[in-house]
Structures are given as C-alpha cells and as structure tokens.
Structure I
Amino acid sequence: MEISEHIDALRREGALLADAASRAGLATPVPTCPDWRLGDLVRHVGQVHRWAAAYPAKGLGAVLDEVGAKAVIGPDPSDAALLDWFREGHTALVTTLSQAPADIGCWTFLPAPSPLAFWARRQAHETAVHRFDADAAAGSPGPAVDTALALDGIDELLRGFMARGRAKVHSDSPRTVRIRTTDGPGSWRLAVSREPLVVTTEESPEPADLTVTGPARELYLLLWNRLTVEQAERQAQPGEVKLSGDRSLLDLWRDGAAIR
C-alpha cells in the first residue's frame, strides 16, 4: 500500500472508532480486550496517536523515555472531554503524516521503506484493529476493512511483529503453519519450534501441519486474536474460512502471539 492509502485508512478507521464509542458509551465493556471499557480503549488509542505523531513531527531519532512520552501525550482528559480529545489527537496525527516530508528521518521499530511509511502503516493498523474492538463493544460489526488493508495488516503482523524474535509462539517439536488468503496475493509460512518464529513467503511443496485459508478480512482479525475460528467462519460466507490439519496450532498462536 502507498503511504497515502495508509493515511486514508487511518483517517477512516479513527472516525469509525470514535463513532462507535459515542454510540455505545464509555462505560461499555470491550469483549475483545478483557478488563477494558470503551473509555480505556479510547484513551489508549488517543495516547498512542499523540506518541506516534511526535516522532515524524519532531524528527525524534530515539524512542521517548517515560517522561518524554508523558510530555507529548499531555494531561489525561476527563471522561466528559475524552472523545473530543481523541478526535483532536487523531486529526493531528493524520495532519502530521500528510504534511511530513517523504524523507523525514525519525525512530521506528519495524522494517519499512521509510520512517514515514512505517508510521503511516503502523498507525493505520493500530487504529483499524482497535476500531474492531470498539465495534465489538458497541454490538455492531461496522464496515469491514478494505481487502488491501487486511492483506497489508496480515503481512505487518507476520513479517514485522512476529519476525522480530520476540513472539512467544514456540513448540518442542518443529511445526509449520501456512496462511493463505483467497481474495488476494497473500501466502505466509510460519516455522514454529523452540527457536524464534520464522516467517517466509516462499511456497513449499511440503504440506504444512496446519493450513488456514480464507478472505483477508477474516484472517486479519483471526491472526490479531480478535476473532475465534468459529466467529471468522460465521462472519465470512459459508465455506470461505477453512482449516486443514492440526487445529491445536491455533491455540498455540492465540496463547503466544499477543502484541504488547
């Protein structure tokens, strides 16, 4: 995806998140984020937006420490002011990314063509996944994310976060998982062992221990641990989400693939 497409997705998903929180109320529990209510979710994403905007806005070359992060996030808003505060920070992030020079230099934490490309992509997916959380709390699914964004988000999760060596997806014996999307050019092979997870996009003639296929939109949320297999199957058209092989590997994923 182009940087402008990520920024457009960020703009759209942030507005939808705020709308869902406004409809449901800030005291509503978030079923996909245990122990959180919508107020906690909105506050978290609003803080992330302000923190993320600081890097391209100020050209920061290193990660902010706790004091620096608190300074760019600013005072914690009251519940009464929370949604306006969220919308203000969201708009400021979109504006910062839209106006930043293409060659801006700043700190990042995943491989990307440029720092600007990294922050646009990361914030688009941060916001899209949490928009789903807000919709789940509101009790309505909301519009599905674009297929292109879902494909891109699967790739960021698998080849970005999971390939950093910090994922806790391990197996005493080597296992393989193949993820294939049915509505776009997406195929990833996950090699699970006692060592850090290895993710590749090369096709292999050898069958995987588990193959998961389906539309990108459902696999995006499934892999981000926002949908169970049963929920993904219900959300897609009948027969679109398919699992072949050892389904227990999905339990291994759900337990170890949390992003913190």
Structure II
Amino acid sequence: MQPGKQLSTSIDATVPTAARMYDHYLGGKDNYAADRAACEELDKVVPSTRALALNNRRFLQRVVRTLAAEYGIRQFLDHGSGLPTQDNVHQVAQQVDPSSRVVYVDNDPMVLVHGRALLEQNERTAVIHADMRDTDAIFSHPDTKRLIDFTQPVAVLFNSVFHCIPDSESDGPLAVARRVARPLVPGSYMVMCQLVSEDAEVRDFVTGFMDQATQGHWGRVRQENDVAEWFEGMDVLEPGLVEVSTWRPDSEVVPRQLTQEWIEFGGVGRIR
C-alpha cells in the first residue's frame, strides 16, 4: 500500500461498511439504516450470513483463548478488528493472563471512536487507525511499539477481513500475509480466514453486491485453495484449514454452519 495514504476520519451513515454490517449481524447497536438495509438484501441470496458471523466470532474467541492458554501467547495484533462487542480479543486474552497486550487495527473511523472510548482504562490495549495493508505504518506506530515486542512470539489476526481487499501483487491478501509474516520470530502465529464459496454464482453475486454497497471498499469472495496459499511455509495447527465452526469446538453441541452457499474458511499457522 502507498505509504502515508490519507484515511478518512469522517463517518458517512449513508454508505454501508463491512464493520457496521458485521456489528448488525452480531446484534450490536453501532450501525445505521444503510447497513441494515444492505444486510437485508444480502440475506435474500445468502441467508446463512448471520449464523456465519456469529460462528466466526466464536472462532475468534476460541483461537485467542487457545493461543493464550495452550501456546503461551501474550501479545496480539488484530487487523481489521471491527466494532467492539462482547468478549473482544483483549478480554479473552487478559482472562488468561492480565498482562496480555493487544493492538487493534482498523481503517473505519467509527471503530476508532468506539474502540478508544472502550479502552481508555486499559493501558495494555490500544486501537490504531490504519489500513491493514500498510504494514510499515502499523508496525512502526507508537502504540504498536509500546505494546508489541517483535523479538518475542506474537499472534497476528486477520479474522474475516481479507475478503475486504482486492487482489494485488503488492497489496492483496497473499502479499500482505507474506509481508507481515516476514519479521515475526519462530513460534509466532497467524490467524487467517475469509468468506469462501465453491459456487461461482454466489461468489460473483456477493462480490458485486458488496463492492457496490460499500462503494469499492471490498475485495472478493474467494475459494478454499486461495486461502490455503496464504499458509504456505507455515505449520498449520490441527485440525488444519476448515470451516471455522469446526475449529476446536468447545463441545460437540456448539452451533455449526449448516448451510453451504458460502462459509468462513481458514485456520492458524505457526511461523517456523
């Protein structure tokens, strides 16, 4: 991404954003009529989207708890974090160890406002306003430097966000994943998942609809083999790359993604 590119600091309630649509699907209140209308239209073709959003959130919570409790990770860098909701990354990680440190990254000014208000009293957590593709700006940000020690293992999260950026040799998901992984020490982890479909009609509809609805702030729905490419050179934790509701479920009775028009697909890779 072009260094120093100016990000918008204004909130346009008439243009849906992925973050606010996701907030609506999770039952949040930080969204507008345009976001809810976009969700309603999307549901006509992919009615499993609300269940998918809820399952994705549970996946994020399980991943963070697992990395903190079982793998000793104490620092997390969450790209495209979205609006604060219940059981955020810092809350899950700090339940395991109160010294855990979290940096949230998002380019949505509404996320910045709400996130900073929520975290005012938490000195081990910060929200920075940046594009997830601008790795240099994120890694060199004062809050990142204050909270994240890159000489120690860190978990980098790209949870359900890569479908928001288009393909590009320099700024597409593969390029971003490799750029972020490069400076991480062995024993660090990358969590990556995105919306995928093996149905070309679903991929084309959702990609076109979201691109138009968000006025170009969208990438595309991809396929499982696209996601697998991001993990090349890493050791993928069991159970591998999967539909995320099946990634280390807490029990056999947790909700599963029952419809298949599209799914959230990904997993966790360990840096060698």
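Derivation of every value follows stated rules applied to the coordinates shown; laboratory data play no part. The structure presented is a predicted model; accordingly, all values stated were derived computationally and were not measured. Cβ atoms are built from the backbone, for glycine too; each structure is taken alone.
Can you say which of I, II returns -11000 when helix-only ellipticity at 222 nm (-39500 (n - 2.57) for each DSSP H run of 4 or more, over all residues; to 500) is computed?
II
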Suppose you compute semi-axes √(5λ) of the Cα gyration tensor in Å for every structure in I, II: which one lands on 31, 22, 17? I
Comparison of I, II by Kirkwood radius over Cα pairs in Å, for residues 95-166 alone - largest value held by: I
Computing mean count of other Cβ atoms within 10 Å over residues 143-150 for each of I, II, the value 18.5 comes from structure I
Have a look at I, II and say which one yields 6, 24, 34, 23, 10, 3, 1 for P(r) over Cα pairs in 5 Å bins from 0, in percent, for residues 175-214 alone, as calculated. I
